[in-house]
Structure I
Amino acid sequence: MKVAVLVFPGSNSDHDAYHAVKHVCGHEARFVWHKDGSLGDAEAVIVPGGFSYGDYLRSGAIARFAPVMAAVAEFAKKGGPVLGICNGFQILQEAGLLPGAMLRNRSVKFLSQQVHVRVERADTAATAGLAPGTVLSMPIAHGEGNFHAEADELDRLEQCGQVVFRYVGRDGGLGADAANPNGSARAIAGVCNEGRNVVGLMPHPERAAEPHLHHGAEGRRLLEAFLGSAVHA
């Protein structure tokens, strides 16, 4: 499996994603610079977290115009698996590859903490083989992670099965407001496109891929699901 990890000025989780894919999950990974117009022979794409272009204007707003994003759009159009993590999720939204928008966290503060997310769908590129209801613990690190969409759009996403992850308590319940740290509409932590091959989420699975790390290894399950779906794409 050949995985392209995009690199923008300001990316800070690109090396984490590269390490998790290559040294933890055992797949071939290579960096693709934002000015590159091709993904080469990549079979999957990860758009990593960070602060692309310094988050000028708003998160992901400038990165969407990078030459590499035209190649990502074409790759996604052909059914190629794409995973956007944190700022990568925001970039994919700005590029029109994922629905919704990200507002400032309701606390108007940058949040760096452990969260629990519940898998809502098992039929996406990032959740194949993960049973709906599975709860994964991973860290977040963002200032603009408050998922927003108009009510009718939220209804449509629910009806079409495009809500992939929700913020929940450790027990998987939605009851506690504290479980939704940034105030996301309907506790949405991740969504997919209609084709289910493009998935974005705000938590960082690549930072929770090894048991000896502070954040644990539950994120590895998501990464392996993504890489596994790419193998069978």
Structure II
Amino acid sequence: MAITVMKRYELKYILNSEQTAFFCKGLKGHMEEDQYSNTTIASIYYDTPTYQLIRTSIEKPEFKEKIRLRSYGLATENSPVYLEIKRKADGVVYKRRVQTTIPMVDKFFSGKADICSQGQINKEITTFRDYYKNLVPACMIIYDRKSYFEPDGDLRLTIDENPRYRTSDLNLTKSMEGTSLLDKGYSILEVKVQESLPLWLTEILSKGKIYQSSFSKYGEAYCRQLAKA
């Protein structure tokens, strides 16, 4: 069954190459790579013409939300892609996600069709679209992801290597090229958990001198483009 609704805490860390190697070694015996590991992921973030969503997000309010279209590898017109709403309130992340296709997404944002037949999720995504109005592709974020899950547990980890972005040619079927968001060798660790971190994980983070950081891929891309302008 595809996961369509998620609620969890997401903690982020910036790792250099040595820390990444140390961390991955420490995962052995605790975590396993999932079916989407070693996949290049691309996401198109939609925003208003004035970038209302990302401008609000980087101000770090108690509540913020984004909408994006995600593919695992290069997409085709008929391959599965995923339209997601991501909200964060008081440190808790909530996701609503539906599987769809690129033509259906184009029709949805032009107001010509619903995005899915799932009542509540379709209602939430449609309400999001109608509230902000004129949502258009604003930025594409790409990265190479390793992902892990905890057998018989709710803990998930992802390590995103070579995060990059582009603000032109915003099409999931074209390429996975983009401008780097981090210096060479650095990656982004995300810890996704519904409760508290297990002791073994806090020990690995402590020994590796890996400290929590605040980092938004879309936010960083937006700030870079703003600096250029």
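If you work out volume of the Cα convex hull per residue in Å³, for residues 130-201 alone for I, II, which one comes out largest?
Working: I: 105; II: 172.
Sorting by volume of the Cα convex hull per residue in Å³, for residues 130-201 alone in descending order puts II first.
Have a look at I, II and say which one yields 1.00 for FRET efficiency 1/(1 + (r/R0)^6) of positions 26 and 42 (r between Cβ atoms, R0 = 35 Å, to 0.05), as calculated. Could the numbers behind the result be given before it?
Details: I: 1.00; II: 0.75.
Corresponding structure: I.
As an exercise: distance in nm of label points 7 Å out along Cα→Cβ at positions 146 and 162, calculated from one structure in I, II, equals 2.2. Which structure is it? All intermediate terms of the calculation are to be shown ahead of the outcome.
On the way: I: 2.2; II: 1.5.
This value belongs to structure I.
For distance in nm of label points 7 Å out along Cα→Cβ at positions 10 and 138, which of the structures I, II scores highest? Numbers along the way, then the final one.
Details: I: 2.2; II: 1.5.
Going through I, II one by one, distance in nm of label points 7 Å out along Cα→Cβ at positions 10 and 138 peaks for structure I.
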Discussion item. Computing FRET efficiency 1/(1 + (r/R0)^6) of positions 106 and 170 (r between Cβ atoms, R0 = 25 Å, to 0.05) for each of I, II, which one ends up highest?
Written reply: II
Discussion item. Of the structures labelled I, II, one was used to calculate distance in nm of label points 7 Å out along Cα→Cβ at positions 66 and 178, giving 3.7. Name it.
Written reply: I
Worksheet item: Among the shown structures I, II, from which was the value 1.6 of distance in nm of label points 7 Å out along Cα→Cβ at positions 18 and 34 calculated?
Response: I
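For distance in nm of label points 7 Å out along Cα→Cβ at positions 90 and 194, which of the structures I, II scores highest?
I
Upon calculation of Kirkwood radius over Cα pairs in Å from the atomic coordinates, which of the structures I, II produces 17.1? Let's see the in-between values first.
Numbers: I: 17.1; II: 18.5.
Label of the source structure: I.
Assign the value 30, calculated as relative contact order in percent (Cα under 8 Å, 6 or more apart), to the correct structure from I, II. Walk me through the numbers on the way to the answer.
Values: I: 21; II: 30.
This value belongs to structure II.
Only the coordinates and a few stated rules stand behind these numbers; no lab work does. Just so it is clear, the structure is predicted and the values come from calculations on it, not from any experiment. Cβ atoms are built from the backbone, for glycine too; each structure is taken alone.
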